[in-house]
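Multiple structures follow.
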Structure 1
Amino acid sequence: MAEPPNQKAVANGLCAHCPLYPSFLEAGRCQPGEACIRAHSGRQIDRFLRRNPDEAEHYLDDIFWERRAIAARHAPVDRIFRLKSDSDEVVRRVVASRLPVDQLAAMASDPDREVRLSVAARLPEEQLPQLIDDADYLIRATVARRLPHGQLSRLAKDPEREVRKVVASRLPAFALHLLADDPEPEVRALVAERALPGLAIALLGDPEWWVRLAAIDNVPPEQLAALADDPEPEVRAAALARLSPTTAVRPEERT
């Protein structure tokens with residue numbers, strides 16, 4: 001005969017010292033091995049708190065970091081403020097994802113990158129400049145995606161290519177000259193794709209063929225004759241396509 005569930009629970013030691021036993025078990029609010037606040041299983045803890053979210057705030061100071069982190073997901077927001085300086089980074093990540101935006105500035109200097117990423121993604125725009133010099137390029141790239149256009153030039157000389165690529169994709173067209181001489185062709189190609197005619201003409205002389213290719217659509221047609229002798233077939237074909245759109249033939253179609 002199968003042992004009754006409550007006896008199994010007592011036998012495994014988790015229910016024996018639980019202050020919620022036996023009322024929660026008898027009411028179906030927990031289930032040993034499935035939804036249990038005392039288990040050392042994140043899934044079981046989360047299932048328990050999904051069933052009983054009103055219990056979450058009682059575990060915000062628990063000795064087990066994962067129990068605190070999961071409790072922070074379910075507790076009322078006004079109860080988790082004190083966890084901004086929790087000793088565990090996972091707990092702080094949860095807090096950074098839930099705090100009201102006007103409370104986030106205090107976490108902008110958190111030592112954990114994931115915490116700062118959450119802050120950078122949610123911080124009000126006017127407070128983003130405090131993260132412009134962050135040591136981690138992913139934080140700076142996130143800032144570059146959200147900064148107002150008028151402040152993007154501050155990241156135009158960032159040491160990380162990926163950050164400058166974000167800047168090149170967002171800078172107003174009239175400011176793209178700030179990146180026209182970037183050492184990375186990937187950045188210059190993004191500039192060429194969005195350049196005003198004057199800058200696009202200048203980029204027709206870029207040493208990298210795919211930067212020249214990106215610039216073609218933005219130059220006046222009369223400037224395309226200069227590409228007649230370009231060493232790259234794709235560049236010559238693209239120039240010809242703009243000059244004679246109805247008769248242009250791709251290089252691979254030629255015999």
Structure 2
Amino acid sequence: MLLDKQVVIVTGAASARGIGKATAKALAAQGARIVVLDLKEADAQSAANDLGDGHLGLACDVTDKAACVAAASATIDKYGRIDVLINNAGITQPIKTLEIGADNFDAVIGVNLLGTLYMSQAVIPQMKKQKSGSIVCMSSVSAQRGGGIFGGPHYSAAKAGVLGLAKAMAREFGGDGIRVNSITPGLIQTDITGGKLTPEMRADIIKGIPLARLGDAADIANACLFLASDMSSYLTGVTLDVNGGMLIH
């Protein structure tokens with residue numbers, strides 16, 4: 001078991017076909033005790049129950065720092081430690097530069113970037129006490145290539161910010177035994193993308209992917225498992241591309 005009895009928080013992990021839930025499942029299969037965070041407690045607890053006994057579901061709006069701190073405190077109260085944080089919660093909006101308003105920008109930056117900061121701030125004090133911890137931050141290929149298929153420029157900006165934040169935290173907290181790494185998924189088949197891809201779009205996109213398929217949530221989950229576990233014990237500040245070769249750089 002790669003994560004035997006380790007305590008893992010996964011944000012945004014209640015969606016049935018989402019990356020968060022797939023990650024929670026993969027890590028639980030390796031012995032982790034999972035804390036599922038999502039906006040609604042009932043959804044979070046249902047997702048936790050799907051993993052089996054010993055897991056916890058909590059309501060948490062990652063744009064609310066107090067809610068993040070409360071979730072971390074509840075995790076410590078139940079399990080006594082926090083070993084891994086998967087900063088997965090995110091939203092996107094398919095709008096173009098000239099259409100982006102302040103509300104659009106604040107919403108996308110809030111969940112993707114500010115949420116990553118707030119949740120990291122909430123768990124780092126406990127990880128510092130333990131002198132160990134792994135934080136995985138979810139960015140996107142759109143941050144690297146300047147736009148994606150469904151996300152607007154403000155989404156690219158938010159996900160680029162995640163990369164910079166993760167690298168800075170890796171540098172700051174390495175001496176405390178805390179590793180911070182990022183994943184940049186390509187186009188992954190989830191509830192968000194599932195209803196938007198026509199067969200024609202799918203075929204056209206796949207032409208630009210050397211591995212000749214779209215990604216599955218499990219592909220990202222396995223990358224999270226690698227970065228969460230001791231298999232990556234000498235990695236911090238890295239950006240792990242999981243895109244089938246959509247972007248090679």
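Out of 1, 2, which one gives 4.7 for distance in nm of label points 7 Å out along Cα→Cβ at positions 69 and 173 as computed from the coordinates? Mind showing how you got there, number by number?
Working: 1: 4.7; 2: 1.6.
Corresponding structure: 1.
Of the structures labelled 1, 2, which one yields 29.2, 92 when Rg and Dmax of the Cα atoms in Å is computed from its coordinates?
Values: 1: 29.2, 92; 2: 17.0, 52.
Going through each structure in turn, the value belongs to 1.
Which of 1, 2 yields -11500 for helix-only ellipticity at 222 nm (-39500 (n - 2.57) for each DSSP H run of 4 or more, over all residues; to 500), as computed? Walk me through the numbers on the way to the answer.
Numbers: 1: -11500; 2: -13500.
Structure 1 accounts for this read-out.
Figure out for me which of the structures 1, 2 the number 20 belongs to, where relative contact order in percent (Cα under 8 Å, 6 or more apart) was derived from the coordinates.
Working: 1: 7; 2: 20.
Answer by label: 2.
All of the numbers you see were taken from the coordinates with simple rules; none came from a lab. No experiment lies behind these values; they were computed from the predicted model shown. Cβ atoms are built from the backbone, for glycine too; each structure is taken alone.
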